[in-house]
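Every read-out reported here was derived from the displayed coordinates using simple, explicitly stated rules and does not represent laboratory data. This is a predicted model, so every value here is computed, not measured. Cβ atoms are built from the backbone, for glycine too; each structure is taken alone.
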Structure I
Amino acid sequence: MKVKVISVLEDNYMYLVIEESTRHALAVDAAVPKRLLEIIRKEDVVLRAILTTHHHWDHARGNEELAQLLPGLQVFGADERIGALTHRVSHGQELSFGTIRVRCLFTPCHTSGHMCYFMWEDNSPDAPALFSALGPLGAHPCPTGDTLFVGGCGQFFEGTAEQMHTNLTQILGTLPKDTKIFCGHECTVRNLKFALKVEPENEVVKEKLAWAKQRDDEDLPTVPSTLQEEFLYNPFLRVTEEAVQRFTGRTDPVEVLRALRSHRDNFKKPKERPNPQAMLAFHWGLFGPFLEKK
């Protein structure tokens with residue numbers, strides 16, 4: 001199984017999950033049809049289905065066009081507001097696409113119908129004969145949409161802190177620690193700057209932020225991370241840590257999470273110091289012609 005990361009719009013990600021033996025593929029959050037079709041042609045694969053995490057336009061707006069262009073295309077999701085939906089899925093439901101298996105994980109909060117998708121391959125060396133409560137072992141991809149980000153979590157647009165706490169601790173947080181997190185947006189640098197504000201002494205946050213800045217400078221994605229890594233630097237997964245509780249002034253995990261999200265929503269970039277040369281050039285552009293006439 002191969003996961004192709006596709007950057008679109010301002011900071012969104014689409015994903016193309018390819019079954020390499022058959023060259024069949026699944027798309028996750030097909031927001032930009034033209035770009036997706038370009039990648040499909042380049043990879044020489046056949047698109048069989050779309051998995052949509054939630055109904056927001058920057059994740060689902062390409063569904064209708066793709067359904068028209070590719071008759072028989074299956075569109076999966078947990079919300080009737082998802083365009084061209086053909087299969088409404090529920091929590092714990094398992095899907096099969098050739099050797100690729102998908103477990104649907106219902107994570108309402110960012111939207112009331114948000115779904116994440118945990119994936120594995122039947123013929124992979126680490127695919128067990130029996131599934132434990134934690135699911136299959138191994139470093140398997142899990143597109144998390146706008147629920148869990150690298151270093152952050154989604155906004156509570158249609159849900160509550162209680163729901164997000166359940167999502168992060170009981171649903172996603174109990175997956176195998178080497179699960180690969182493929183989130184819906186590239187906002188890692190911003191998230192980690194906030195994480196550093198929450199835990200200024202956390203060396204793992206500092207190292208990850210430096211790495212993410214370098215990736216950003218090189219215009220490279222910061223996905224995927226792993227769930228194990230997220231527990232080391234993502235404050236929304238660290239609500240029982242003393243430093244995080246001290247920052248929020250709360251101790252109850254749900255209240256810590258609620259306070260963190262409120263702080264994150266109001267987190268602003270520090271103002272840059274003015275560049276003297278740029279300021280001089282700006283003012284000369286305004287007043288220079290007048291002074292020269294004098």
Structure II
Amino acid sequence: MAAIYQAVYRRASSLFCRLHSTYVRKMRYLNELKEDDSLCRQAQTSGTFYLFHNLSPFLQKVGKKYLVPQLSAAGALQKSVIESELKGSFTDLRKALFIVDGKDSPLLASAQSLLRWHDSHQYCSKTGQPTQKNVAGSKRVCHASGITYYPQMSPVVITLVSDGSRCLLTRQPSFPQGMYTALSGFCDVGENVEETVRREVAEEVGLEVESLWYTASQHWPFPSSCLMIACHALVRAQQAEISMNSLELEEARWFGLEEIMEGLKREPRSSKQDDGSFLPWFPPQQAIAHQLICEWVKQQTSQPA
């Protein structure tokens with residue numbers, strides 16, 4: 001009987017600790033904010049805000065750092081007035097994500113994605129009638145049809161292909177000069193992640209994947225709220241001749257370990273050469289492509305000689 005009591009007590013204590021942990025309390029409170037309009041209105045009176053103009057966040061430069069000021073409600077002020085009064089500027093999100101602290105980047109990306117979603121879902125796709133958002137902005141409702149719309153993300157695989165001793169990186173015409181990154185592509189309807197990886201590698205560079213493994217994921221706001229699913233893929237070295245799809249890519253090539261390590265040290269502004277050409281550089285630390293490349297380097301350098 002004592003053993004049964006102790007087991008029940010331990011389970012009850014464990015449940016109590018979980019329900020009163022900081023994380024659980026925070027998640028439950030945020031969930032209440034999404035659904036309880038009165039609670040959300042109350043939070044707005046004492047909360048702080050990130051400012052956006054045309055989907056660009058407001059940043060302040062303090063010394064050599066760029067900060068995202070957390071401000072009380074600013075009201076309907078003009079863009080120029082806000083920038084002048086608060087001594088900052090509204091900055092394109094692609095730039096902002098890479099110059100602010102790591103804690104702010106995910107919040108800015110989530111905020112812009114939500115703003116973009118609301119802007120593109122103002123009407124019901126069934127009735128054509130206007131939709132109304134709730135106070136928290138967590139959903140939109142068409143009162144004519146009763147349909148509730150929730151923000152969604154599109155799944156995208158981003159894959160670092162390796163033949164064992166080299167990794168494959170690519171460029172698209174829209175990329176900044178000199179920048180190379182891992183292959184990426186949207187998941188098709190009905191596909192799982194593994195099928196998408198194999199298809200994308202075959203379509204983009206004409207290689208057949210032998211094996212692959214998942215490593216991490218990241219929300220990415222471009223082009224419009226994506227879930228980046230990061231994977232490594234291995235192809236046979238004997239069959240590693242690239243056949244690039246020129247409709248999708250500008251360049252695709254193999255990189256050795258030494259060139260990758262040099263590229264990781266290089267910044268965009270230092271990649272331009274005197275003759276106008278650009279040395280390769282790679283996405284910054286905040287991008288999951290950077291993590292994939294660093295994982296590959298670690299794998300190569302930890303292998304026995």
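So if we calculate mean count of other Cβ atoms within 10 Å over residues 49-56 for every structure here (I, II), which label has the highest result? Write out the running numbers ahead of the final one.
Numbers: I: 26.1; II: 15.4.
Structure I comes out on top.
The value 2.1 for distance in nm of label points 7 Å out along Cα→Cβ at positions 89 and 177 was derived from one model only; which of I, II is it? Can you show the working numbers first?
Numbers: I: 2.7; II: 2.1.
Structure of origin is II.
Out of I, II, which structure matches 81, 50, 35 when Cα extents along the principal axes in Å is calculated? If you can, show how the numbers build up before the last one.
Values: I: 81, 50, 35; II: 72, 63, 49.
Value 81, 50, 35 for Cα extents along the principal axes in Å corresponds to I out of I, II.
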